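Input: structures, listed below.
Throughout, read-outs are computed from the coordinates displayed, never taken from laboratory work. Predicted, not measured: the structure shown is a model, and the values here were computed from it. Cβ atoms are built from the backbone, for glycine too; each structure is taken alone.
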Structure I
């Protein structure tokens with residue numbers, strides 16, 4: 001009797017284990033695929049920025065800080081997704097004395113937004129950021145500012161950039 005019960009239960013156990021293993025493998029591959037299909041943009045700084053300060057004649061106590069690329073195409077946008085992504089614009093931010101200053105954006109050269117970044121490809125662009133800073137502001141050598149890409153879906157992808165191209 002016991003051997004008859006074992007003969008009946010044994011194939012059911014094997015089928016259950018195989019079905020569970022198949023479901024686990026399928027779930028894993030769908031998870032990996034869906035992760036590759038979700039929007040994932042990254043920025044890499046390839047060139048140096050130049051900083052210039054100009055007084056604003058119409059506003060007292062304020063200067064305009066301009067951060068622009070020395071050479072065109074100094075920032076690379078990489079699309080690490082299997083789907084195309086479109087960047088509508090970018091936002092610029094500068095930290096100064098514990099305050100976050102939102103700046104105006106622009107570009108150098110002819111690379112005007114919007115930008116379409118194909119699946120698993122890259123494009124280069126030349127951002128320019130403009131900030132209103134206090135009149136006594138001095139540009140530090142290790143200046144850092146943040147650039148955030150804004151996509152069609154509203155998702156943001158940001159990176160901290162510096163005046164000098166990072167060495168690593």
Structure II
């Protein structure tokens with residue numbers, strides 16, 4: 001069962017678009033603050049949780065699917081966060097990251113998933129099973145959230161005069 005179009009559908013799409021916008025700005029590389037770095041992951045987690053809350057017909061399989069997707073996304077995000085070279089300046093709180101496309105790709109997938117949810121609600125017919133839509137959003141949220149969590153942890157722990165944190 002799919003609900004009719006509501007404010008929640010619009011907000012999840014808006015949060016996904018904000019996630020994409022912030023990820024696109026960060027994909028160019030360069031210096032940024034930890035707060036700005038955390039925004040795409042935060043928007044993705046909010047959108048995924050809002051989408052999860054709107055799934056009406058749920059079962060243990062759907063819960064396991066969502067949780068598994070989140071865990072897989074978290075492991076991928078953790079791996080990517082450790083693989084990225086970064087420089088951290090503890091005095092200013094700035095973090096330098098190279099050009100990457102992984103955050104934009106995850107954000108694009110999230111926008112596509114939220115657009116499917118929005119269109120399904122508008123048509124009042126599920127284009128894709130809502131549990132799979134929620135699982136895909138959880139995968140993206142886990143990736144973006146854990147990626148920034150590991151980058152923040154590495155930037156706080158970085159040592160040495162240059163602030164260069166070794167890639168694991």
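Numbers for the structure displayed
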read-out: Which of I, II leads on percent of Cα pairs over 26 Å apart, largest value; value: I
read-out: Distance in nm of label points 7 Å out along Cα→Cβ at positions 89 and 121 derived as 2.5 - corresponding label from I, II; value: I
read-out: Origin of the derived value -8000 (helix-only ellipticity at 222 nm (-39500 (n - 2.57) for each DSSP H run of 4 or more, over all residues; to 500); candidates I, II); value: I
read-out: Winner on relative contact order in percent (Cα under 8 Å, 6 or more apart) once structures I, II are ranked, highest first; value: II
read-out: Top of I, II by mean count of other Cβ atoms within 10 Å over residues 17-24, largest first; value: II
read-out: Read-out FRET efficiency 1/(1 + (r/R0)^6) of positions 113 and 153 (r between Cβ atoms, R0 = 25 Å, to 0.05), computed value 0.95, structure in I, II; value: I
read-out: Distance in nm of label points 7 Å out along Cα→Cβ at positions 25 and 105 from the coordinates reads 4.5; which among I, II; value: I
read-out: Comparison of I, II by distance in nm of label points 7 Å out along Cα→Cβ at positions 57 and 81 - largest value held by; value: I
